[in-house]
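Listed below are the structures to be examined.
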Structure P
Amino acid sequence: MKIGVCGIACEKCPRMVARTCPSHPHGCKPKENKFCLIASCAFKKGIELCFACAEFPCETSKAGPIAFGYCQYISGKS
């Protein structure tokens, strides 16, 4: 199973399923990506997963595919 930089399983990502993901079929990795702010942010910070960032959850993660409230919950910052 591939896990995108945002933390979602690529196989369940709506953009991957619709084949509109610019990283299809490989999945999102941290890199400059004009279609994914999360991938670009992780690349700039040198991290593999959004969850690994000390600032998680943040304004950038709000735009991602995972509900912000859930991000707060799993980070222990709710």
Structure Q
Amino acid sequence: MKLEVRTDKLAELRIKRGLSQTELARGAGITNGYVSQIERGLYAPSPKVAKLIAEVLHTDFDTIFLLKGPQKTKAAQ
């Protein structure tokens, strides 16, 4: 499975909660640079880190992150 980030929602919720990237990072135990990379869609966090981010933002995991199943290729069909 692949974790997909709803980058627009992540930044929107962070700002709405009055948190800086640094404050979100501290709460989730990651660096503010990593938060920036996640918000810009450069990296997707592990499910564990994604859960921590959702908890810091007081929102459901599914509000910010989507779990995508494996894609079927034409050869596999």
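Could you tell me which structure in P, Q was used to calculate relative contact order in percent (Cα under 8 Å, 6 or more apart) as 26? Intermediate values should be presented prior to the final figure.
Values: P: 26; Q: 46.
Checking each candidate, the match is P.
Of the structures labelled P, Q, one was used to calculate helix-only ellipticity at 222 nm (-39500 (n - 2.57) for each DSSP H run of 4 or more, over all residues; to 500), giving -14000. Name it. Working shown, then result.
Numbers: P: -7500; Q: -14000.
Computed on structure Q.
Name the one structure among P, Q that mean count of other Cβ atoms within 10 Å over residues 39-46 of 14.1 was derived from. Write down the numbers at each step before the final one.
Numbers: P: 17.1; Q: 14.1.
That value comes from structure Q.
Read-outs: derived from the displayed coordinates by stated rules, not from any lab. Just so it is clear, the structure is predicted and the values come from calculations on it, not from any experiment. Cβ atoms are built from the backbone, for glycine too; each structure is taken alone.
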